[in-house]
Each structure stands twice: as structure tokens, then as C-alpha cells.
1. Work out which structure the value 3.5 belongs to, where distance in nm of label points 7 Å out along Cα→Cβ at positions 73 and 129 was derived from one of I, II.
2. Could you tell me which structure in I, II was used to calculate relative contact order in percent (Cα under 8 Å, 6 or more apart) as 33?
3. For the read-out semi-axes √(5λ) of the Cα gyration tensor in Å, a value of 25, 22, 17 was computed from one structure; give its label from I, II.
4. For distance in nm of label points 7 Å out along Cα→Cβ at positions 81 and 153, which of the structures I, II scores highest?
5. I have 0.75 for FRET efficiency 1/(1 + (r/R0)^6) of positions 17 and 145 (r between Cβ atoms, R0 = 41 Å, to 0.05), calculated from one of the structures I, II. Which structure is it?
6. If mean count of other Cβ atoms within 10 Å over residues 9-16 computes to 23.4, which of I, II did it come from?
7. Ranked on mean count of other Cβ atoms within 10 Å over residues 1-8, which label among I, II comes first with the largest value?
8. Can you tell which of I, II yields 4, 21, 31, 24, 12, 5, 2, 0 when P(r) over Cα pairs in 5 Å bins from 0, in percent, for residues 121-176 alone is derived from it?
Structure I
Amino acid sequence: MSINIAIDGPAGAGKSTIARRLAKQLGFIYVDTGAMYRAMAYHFLKSGIAAADVDGIAAECPRVDVTIVYENGEQQVLLNGENVNGVIRTEEVGNMASATSVYPVVRTKLVELQRQLAAKSDVIMDGRDIGTCVLPDAQVKIYLTASSATRAKRRFDELTAKGTDCDLAAIERDIIDRDYRDMHRETSPLRQAADAVLVDSSEMGIDEVVDAIYQIYREAI
């Protein structure tokens, strides 16, 4: 029987970074669900479909294939066979993903693939509704969060390190708006599963968070 670890939480909480580190430490497969939604969102943007165009998005979904493969230990996100790792991390794609992930037709397509991966392999999966909807039977569930100010500063530092001009206050406003959308959407809203362990990383470094979740895993398994 495969072992599944579900990590949920708001945007910018460090879910992907922590999940990747932990997956490497445990020898698990890391399934970046956010990257899968971003890949679909990128496809919609490329196709000129607006986030509010429900019918257009529903019609386009059957034409989208999103796959995750590993090459030399690195995750590669393939959109209809094309590696899109380098283009799905922009703010525009992130906002499109947040807006379109509320549609049942989008979620149904991706959840099916995510469950297939988890059924046959030991996986760590992070997202907004992994412990509540995608993998409700996961043996370990974590709700990873941090204050909006902390998350905004992390994103600001990440962007400025890449030479991108950005405004800290605007980033925090965007994060707060995204939190609201994610928590109030009708389909699979962001919330802490009843059996998830809360980890607040506001005052913690990456290594401290990884160690804390590893200890939770050890106690559970």
C-alpha cells in the first residue's frame, strides 16, 4: 500500500519548497498540483480564453493533457508534450490558475490524474484541497500557513532576486485577494482538514519546517 502525505495551505506558504525537500529526504514522488493547474491556466491564456469564459474553458479542457515526469531527479511539467516549467510561475499565470481552478470541469480532469499517481506510488502532494478532497485517506495531512506579510515578503525577495521590479504592498494585497477567492470558492474551498496538523512557518526557516513535518510523519507512520 502506498503512503501519501498531503500538504495544504494558502499561496506563498512554502508548500512546494517544503514538499520537494521532504520528498527527496523520504524518497517519495513529489506531485506539484499547483504546477498542473498553472499549466492548464497557461494553456487557456495562450488560447486567448478569458477566466470568466466558463463555456470556452469547458470546451478546451478535453484538448489539454498535463503530465508530470522526472528527468535526472527533477520534475518536468508537460503540457500537451511541451515542457512548460519555465513559463508557468508568473503572476499572470498564477492569477489565472486561481480563477479557473474553481471550475468543476478543470478540477475533475486533474484530480483523476493526481489520484492515479497516489494510488501506485508513495507521494507527497501539495495544493489547496489535497487532504480534504483529492486524498482524503492520506496517512499524513499538514496545513502549512504563514502570515500574509511574511508570504508577501518571501515573494518580493524571490522576484527582486530575479531582477523583477515589484511592489511589496501590491504583492500582499494580491495574496490576501487570492486567499479570499481560494477560501470562498464553491468547489473544494481551501480549509484545514479536521485531521490535519497545523504548521505556521511565519517564524521558521525552511530546514525547521521540513524537520517539523518529518517528525509528524515519523509519529504517524
Structure II
Amino acid sequence: MLKKILMMLIKLALWTLLLLVIVIGTPRLVTAIISSGKIFSAEESPSARAAIVFGAGLQRDGTPSPVLKDRVSAAVQLYQQGKVEKILMSGDNRFEDYNEPAAMKSYAVDLGVPEDAIVLDYAGRRTYDTCYRAKHIFGLEEALLVTQKFHLPRAIFTCRGLGMNVSGVSADLRDYHTHSLRYWNIRELPATLVALWQVWVSHPLPVLGDKEPIFTESANGN
């Protein structure tokens, strides 16, 4: 009797584990399929009027983290190659002493990008917010998304799900620590599940505000 109960518990645990793998792993598969063929290096990427850089944390001294530096550097490459006209830098600025967009701008300017080519989004607290605000606040219908490969499938899925025509540009400009890569990829599993829920079901509203179109009608030649 005890053996039967034990076997039932083992089977239940295995089925639960399988269900968990399906629930968490399927969204990652979905975003991988949707982003297939839409991820490029900076050298091979198509052109678009704007690039969007996603925030990725600051160091204690307020400068961009190594991951964020790579994102900014990749966007700078796009600008210097003439593939984009403007760079939208989107990050978190909920606290007075934490300003991702300003740090991103400062780093880009140091790399040679003129200030008037940079637009700051201070309310890009999460990927969904950045994509939503890029379209509804800054008026972008298409863009190049600049972030690391582990994040690009979710970013592409989210922006495309919100009605934007986007491609991804890999910002993997260095060899990242194996433990960091493992952590980032594991974190993407629940984050991608949340992304599917947000885009397909809940449709949350991020922090909004007045429209700030990056390109005016006159700039578009209309």
C-alpha cells in the first residue's frame, strides 16, 4: 500500500513538472518562432528611422552597467553607420538618484552621438512599457530594437504584438559570464510568460503623458 502511494506521488510530481515545463517553456518557444529571421548584428541589420535601446541597470556610481553599455554601443554603431536617424533610450527613472536614460545618453554622447539625435523615455520601467510608449507617446511605427540576444525574442514579440514593425539588433559585444547568462535566460522564462499575458490578455496601461512624436509630419515629408 505504501509503495503504491509512493508511486502515485512520484507520478503526480512528474506530471506536475511536465506541466510546469510546458506552461513556462511554451511562451519562450512562441517568441523564438515569432522573432526568427528578425535578429541581426549591427553590421547586417536593415535600416529604420529610429533605434530603441532598453534599460539594463546602473552601477553604483550611476554609470551604465556593462550590459547596458553594450546596448548603447550597438545603437551608436547603427547611428554611425547611417542606419538610424534617432536613438530612443528608454529606462527607469522612478527615483531621483536613479536615472537610466540620462546615463545612457551621457555614454552615447561620449561615443560621439550628437545630443539632438537622442530622445529619452524616462518611464521605460519594463519591456512592455518601452514598446507601448514608443508607439503611443513617441509615435514610432517601426524601429530597430537594441538589446542582448536573450532578451530580443521577448522584446520583438512585445513590440510587434503592440502593432510595431520591428527587427532586433544584437548587443552581445563581449563574452558575458556563464553564470550571468544562465541567470538571464532562466529569468526570461517567467518574464516571457508575463509578456504573452500582457500582450494577449491584460493589456496594461503604462505611465503615459503628452505625446512627444520623434518625427513630425514635416520631417516625414507630409
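Only the coordinates and a few stated rules stand behind these numbers; no lab work does. What you see is a predicted model; the values in this text were computed from it and never measured. Cβ atoms are built from the backbone, for glycine too; each structure is taken alone.
1. Structure I accounts for this read-out.
2. Numbers: I: 33; II: 24.
Corresponding structure: I.
3. Working: I: 25, 22, 17; II: 36, 19, 17.
Answer for the origin of the read-out: I.
4. Values: I: 4.7; II: 2.4.
With respect to distance in nm of label points 7 Å out along Cα→Cβ at positions 81 and 153, the highest-scoring structure among I, II is I.
5. On the way: I: 1.00; II: 0.75.
Derived from II, not from the others.
6. Numbers: I: 23.4; II: 10.0.
It traces back to I.
7. On the way: I: 21.6; II: 8.1.
Ranking I, II on mean count of other Cβ atoms within 10 Å over residues 1-8, first place is I.
8. Values: I: 4, 17, 20, 14, 12, 14, 12, 6, 1; II: 4, 21, 31, 24, 12, 5, 2, 0.
Going through each structure in turn, the value belongs to II.
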